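Where a number appears in this text, it was derived from the coordinates with a stated rule and is not lab data. Quick caveat, the model's predicted, so the values are computed rather than measured. Cβ atoms are built from the backbone, for glycine too; each structure is taken alone.
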Structure P
Amino acid sequence: MGFLKTCALALGTAALATASIAEPLKVGMITTLSGGGAGLGIDVRDGFMLAVKQAGVDFDVVIEDDQQKPDVAVQLADKMIQSEKVDVLTGIIWSNLAMAVVPSATAQGKFYLSPNAGPSALAGKGCNAKYFNVAWQNDNLHEAAGAYATDAGYGSSFILAPNYPAGQDALTGYKRFYKGEVKGEIYTKLGQTDYAAEIAQIRASGAENVYFFLPGGMGISFLKQYADSGVDLPLVGPAFSFDQGILQAVGAAALGVKNTSQWSKDIDNAANIAFVESFQAEYGRLPSLYASQGFDTANLLISAAATADVNDADAFQAALEAADFDSVRGDFSFGPNHHPIQNIYVREVIQEGDVFTNKIVATGLTNHSDAYAADCKM
């Protein structure tokens, strides 16, 4: 189920100059590599490992499949901390798994760098000096979508998301910035694949648009069924519902849909241009949002390890807080609760040749933080 992967790659003096780490760092990556959410975990893993390879650092990365099950994730984390003696943990996709693992890991003195899940409970009163989120706080992309729906003139929305922490944060975030009327609000079962009942409620709702957060296989199922239903209300969503893997499975039905993201392959900076090109060369596919987050997480860790010893917790924390790396997003910094301050973009689904992808059409929120930072007392 797991394997130990040692990366000790010399890629030239330019790469080594950015990664002069005194001792090998041991990283425990717990992520989803099987089931309906596997694509997300695979992309985080591949983005992370690409950054490690390019930097030429001596990292031991222990990678395990959490099977999208909280109990499995907890067992893996305990094994990595107690038996594998990892220095840093990362990799979790799902917020319910993060809530099961992160508080225990940080209580045992381990740093946790989240490449995806950003539950509100870990951003406010439950924040921790050893917990860093390198992606976003869960509400953020949904807040930008609510702001976009308001600006687009949608007077009423029907909203739905899975019933787990990220789904609850999603609809909270959307409603925080959406100024219209919510005609219907549904929490679906996590992992659900049949949305006939929900689509029937949408049809009868009288709403002017639909906002949905359904990542991975859930989003593929919903979009296909929605396209076949004949309901023609405009869709708005976060990038998780219109990301690279989902778009290839859904196809033309997603064209023109607006979605929000802190990253896009067309962000025009040197780090992002190189990342998109090298990821495609390495893996034979375009990178996704999740791949970009894995890549940034690794580069943050590499930058910290180059200037501080992980065994000196205060120095290593300060090195992480400095975020001294070239993010594929461009400007990137941490707020006081160790969550990003960053732009959130509005993207449109387009087709380039045979590939369905996204392009940025607007900036939804600029230098955006999160609603919970004021409650964090480190």
Structure Q
Amino acid sequence: MSILLALGLGSEKKVRYAIVGLGDIAQEAMMPGVAHTGNSEITALVTGDPEKARKVGEQYGVAHTYTYEQFDQMLGSGEVDAIYVATPNWRHAEFVLPALKAGIHVLVEKPLEVTTQQSRMMMEAASASLAKLMVAYRLHFEPATLSVIERIRSGELGEMQVFTSIFTQRVDPDNHRAKNGIQAGPIFDMAPYPVNAARMVFEAEPEEVVSAVGVRHAGSGFGSFDDMVAVTLKFPGERLAQFVVSYSLNNLDTFFAAGTKGSIALRPAYIYGKPFQQAVTIGENEESHTFRNTDHFGGELKYFSDCILNDRDPEPDAEEGFADVRVIEGIVQALETGAPVRLDPFERARRIDPVAQLETLRAVKAPDLVDASNPGEGVDKSPKN
């Protein structure tokens, strides 16, 4: 860390980002919030569509644009300090690995990748690099979610034993998520949310995928993969997590966690663009709280840039991304075999710090999108693939 930063001076310094992938999540959610972070700016765009790059560049005053084939050229240009990777899931390692090798910091969307093998490669690359890697778990910075962690850790809810969740949305069958098989389907696109939330609630790693059941609804338009999946996970201490994810049901996202003394619920629990409602029951006493809508994406970017500028290791790191991919890979195997899947032993070295990671940037309005659209049918906001 520089002397100026150590003295709290030079606060005008900003981390320069290239946005890699100009789909709906980048245009609708990440890019609008960059300016008000105060410590980040967009200096380059990378996409397979040069005309899209030109139009989006005009919106944000970004002159440096590159195709995917020019990615290595961009890394060596001196125009960026970091990249935000918002490509499809199976194209994350393709950009993350060379960036880390080049000493460029990386914020990559979840899931980290689509296999544990690729995820391990990214963990190893991050360990070998002077650059930092953070996985974009935006809820690790969201006030209502962090409040859940604080209340569980306080002990007022007792020992947490059960986690249940429903996360559904109606995805347009014409969206690319409907046309790229299981790796673009709800298991990889949506299941990371309840998996991550269950791990957060129990502060432990699941031992077994007890069951995974998928169905394909006639007429849904998702013929190449299950459009609804129900999962049961077993955690140490005989604790259970159950959830359903779907591309074919009306929009709903919520989770409920029960302990020996009380319970806590969030609705919504995963999407962005709405206030979060938290309900707590302790014994016979019930209470509810509303948490105002915040800019999830600007908040996580602000935190990551602060880690870069002050040479701190970010949470969630590559190991956190691996922890979820490990479970998702087990879910896929359970679907394929119809049998329980015992997961290899794994312990997470680090957990969320709800004080240090709290971000409260105001929500921002999404601009008109250029050659991109939200995947949902009649949905204001939904997670990325």
Structure R
Amino acid sequence: MTDPRRRPAASSVFALLTLAELEREGAAWDDLVGRAIDPHPHYTRHTLAAHRSAGLAADDLRIVVVRSRGRLDAVLPFRLTYDLCGLGRPVARPFESPFVTATLPLVADGPDLSDTLAALAAGLRAASDGRPWRWPLLATGSRLGRALCAALASEDWALGEVAAFERPMLDRRASHEAFLADHPNRGRLKDLRRRQRRLSEGGRVTLETATAGEPLHAAVEAFLALEKTGWKGTAGSAMACRAQHAAFAQALFAEGGGPVSARADILARDGHSLAISLALVAGGTACLLKTTYDEDERAGAPGLVLEAEIVRALHETAFAQRLDSATLAGSALESLYPERESIAEIVAVPEGAGGLVSLDRRVRLARFEHAARAEAKRRLADSGVVKRLMGRR
């Protein structure tokens, strides 16, 4: 099921593969992660295999790839779907699940980057059969995000922004003391120290970390159990409430695979879990994908105290160079993580695909859809079905 095509005077070639086909090139896929600009774990072999094993992605999930000189230079899984901005016709979207928090393609760095992105643009057009793309959770402020948008524009794609927000990020300093000294929100740090003292009144509070073997497996099981005891369990949205989601967690936060490693951090008091964070580390960035906490202890904000302890561990053990909060807008981590990365949803229309529907109209329709969903969510929240609790993602 391949469709290779070559651009004139370019060394890069794109192809459309299935997930099953790309998995046969596992070593090349892993090698790409090591060479990638702004890598994230969501489109790595390990994470897509976890989606497939849990039934959240099919063997025939389609993927745009770019190759040059026998190496894999870009990977982007995608789906064709229907929404308002397509006006009854399918549009293409990067692969998403409830657990995907970033949708940049994996793209190799190097002197051939412009060729790679030009071939990727051609692949995106072929993948959608010349139709528009609706692209959420795109890191437009990153180096690759800027380069990708510029490459599409140079190929006469029209781009329109639907929505955007600033995601909290944290770059490792020379020391934890340097991080504290430079922090712009001393009040938040003082509040977290006060809350940690409150948690410590009931016993000794410690940070425990698991990265492999039985300790990691036990941490994942403890996460699933703790999350289910809270409001998400009551609402039926905890991972343990759905067999597919529980299986996904167990596969995703296993010991990792290739260039992706898993990590669980547990804030405990005398052996009792107060909060648990599950993360994947790839390319020097730890993506903090899931956090839960004991809601009986919410006055002590154990989720945020845990996040502060992870920041300490980052500086003391250098397990990564950057923390990605993996959050949406309005996260409590905005007061703890100083850096920001612009995340946007765009509509991208290849030349000739506009027809009678302008880019502006597609963007307006997508914004209308956002507004309708936000209103529905607000009404659910007002009715008590959805609760917003401090420190939760």
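A few remarks follow.
- Per distance in nm of label points 7 Å out along Cα→Cβ at positions 346 and 370, the highest-valued of structures P, Q, R: Q
- Ranked by volume of the Cα convex hull per residue in Å³, for residues 146-209 alone, structures P, Q, R are topped by R, which has the highest value.
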